[in-house]
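The next part holds the structures, each set out as C-alpha cells.
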Structure I
C-alpha cells in the first residue's frame, strides 16, 4: 500500500493527541466484534463508496487487498451497492477502486 494522502499525514503530525484518540477508537471498534480484518475492510469499502469518498474508497481498496481480499471480492463489495447507492455512484466508486488496484499493480512491478 502506498503512503497515506498528504492531508492525512499533515493532520496526524499537527494533532497527535487527537490522532492517537482516533486511532484507538478505530482499534476498539475493530476489536468489538467477530469480523475478521478482510471482512471489516470490505464493509468499510462499501461504506466509503456510499459516502462518495474517493480517498476512502482507494484507501479501503488497498487495505482490503492487504488483508487478503481478492480483486474480485473488492469489485463485488462495490457492485453490491448498485441498488442501494444507485448506478452512477456505484460506477464512480468502482472506477476509484480500479484506479487503486492499477496503482498497486504498478507499484508491484
Structure II
C-alpha cells in the first residue's frame, strides 16, 4: 500500500465523523439535501450526495433530525432540521471536537506544551 493510499484511507475516516457534526450544526436552520451539500462543500467538507443522503436518513431514524416536504415550488424538496436531541448531540460533539483538537495540539512538540 502506498503512502498516498494510506493517507487517503485515514483522511476518509477522519472526515466521516466531521460530516455528522457539520450537518447537525448547519441543519439547526431548515435546509434540504442539495443546499446542505453546497454549504458543506463551500466550507471545505468533501462529501458526495450518495454519502450525505443515507446519512440524513440515518440521523432522522435516530431522532436527531426531523424532515418535512415543501411542495410550494415546482420541485418538491425535503427539508431537514435538527431536533432538540440533535441540537444537544451537535453541541456535545462540537465540545468533544474542541477538547480533542486541544489534546492533539498539546501532544505536538512544535505547537503544544510537551
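All of the numbers you see were taken from the coordinates with simple rules; none came from a lab. Because the structure is a prediction, the values reported are computed rather than measured. Cβ atoms are built from the backbone, for glycine too; each structure is taken alone.
Given that mean count of other Cβ atoms within 10 Å over residues 13-20, derived from a single structure, equals 12.9, which label among I, II identifies that structure? Computed on structure II. Supply the structure label, taken from I, II, corresponding to percent of Cα pairs over 19 Å apart with the calculated value 48. So the calculation was done on I. In this comparison of I, II, the computed figure -21000 for helix-only ellipticity at 222 nm (-39500 (n - 2.57) for each DSSP H run of 4 or more, over all residues; to 500) is attributed to II. Computed over structures I, II, distance in nm of label points 7 Å out along Cα→Cβ at positions 5 and 61 reaches its largest value in II. Each of I, II could give FRET efficiency 1/(1 + (r/R0)^6) of positions 69 and 93 (r between Cβ atoms, R0 = 30 Å, to 0.05), but the derived value 1.00 comes from I.
The value 20.4 for mean count of other Cβ atoms within 10 Å over residues 21-28 was derived from one model only; which of I, II is it? Spell out each step's value before the answer.
Working: I: 10.6; II: 20.4.
Of the structures listed, the value fits II.
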